[in-house]
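Scrolling down, you'll hit the structures one after another.
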Structure I
Amino acid sequence: MSSGRLTRLAVRALDSVAKLTPRPKKAQHLTTGRQGEEEAYFYLRRLGYIMVARNFRTPRRRGEIDLIGWDGDVLCFIEVKTRTSRAVMPAEAAVDEAKRRELVAVAREYLRRVPGKPAARFDILSIYLERGSGTPDITLFKNAFSMQ
């Protein structure tokens, strides 16, 4: 069994145990978002990304970057959008101009901590976790927008 499968199995086992532990009820959209980020993390790992941060925040800026990872020699800032239905609008459409500005500001803060000036890009990962479907539908939009 590969280490990726073993890790995924361990995470899912721990998630199952955690569900048995009494705790305050989370809003459904937060649970969906968290599940989408888990799927995104393992999906990107299978594609060869080397993940270096999850849910990165900085005290100097609003917002967070869901995932940060290296795709070869390019540092990728990844925004994950998860939906349970396709009824309203595409998940990736939720990354509007205001959200992009917020992500760019947080990414610049992260880049201040990285030695040198690596090539960087913004990716968007659209995930649909539709009920009745056993596997998520995942679409990766590489270089979805620029730092400008």
Structure II
Amino acid sequence: MAPSATVHASAVLVGARAMLIRGPSGSGKSRLALDLIEAARTGSLPFARLVADDRVHLEATNGRLLARPAEALAGLLEVRGVGLMRVVHEARAVVGWVVDLAVAEAPRLPDAAGRTSEINGISVPRLAVASAASALPAALALINSPPSSWI
């Protein structure tokens, strides 16, 4: 088992797997987390629940990458212009996807190497989103399509 590391990110459990959302401060990590939770509330996704916002503990164990919230921030989600909100959250989830926001050189058609990210020795499907692009439509496409459909 690898030691855990804390990263500046958000994580949302979508179905059985979590989406790890990374990016610089102000890039929209919390916004995408809120959008995914709202998509589940309105029926666009069957289920979505916050795991962590702002700081995510990551740990590789038994070939899986686990995410959990920093204890002091568990159940808190920052909503820009509103402040911190207390929301229902999951204590732990297996990471199934990574979304990197505000990627300067995000390719329109990434090659196979650009569609995965290795974190703590675990390979995870990856989506790179350009700074000016809306992350939600691409994130929903990633969630709703199996990797075998990617060309």
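Every read-out reported here was derived from the displayed coordinates using simple, explicitly stated rules and does not represent laboratory data. Keep in mind it's a predicted model, so treat the numbers as computed, not measured. Cβ atoms are built from the backbone, for glycine too; each structure is taken alone.
Looking across I, II, the calculation of helix-only ellipticity at 222 nm (-39500 (n - 2.57) for each DSSP H run of 4 or more, over all residues; to 500) that yields -4500 traces back to II. Given 13.4, 44 as the derived value for Rg and Dmax of the Cα atoms in Å, for residues 62-117 alone, which of the supplied structures I, II does it correspond to? Traced to structure I. Looking at mean count of other Cβ atoms within 10 Å over residues 14-21 for structures I, II, the greatest value goes to II.
With Rg and Dmax of the Cα atoms in Å derived from the coordinates and found to be 14.4, 42, which of I, II does the value describe? Value 14.4, 42 for Rg and Dmax of the Cα atoms in Å corresponds to II out of I, II. If mean count of other Cβ atoms within 10 Å over residues 110-117 is calculated from each of I, II, which structure is the one that comes out at 9.9? That value comes from structure I.
Rank structures I, II by relative contact order in percent (Cα under 8 Å, 6 or more apart) and report only the one at the top, that is, the highest. With respect to relative contact order in percent (Cα under 8 Å, 6 or more apart), the highest-scoring structure among I, II is II.
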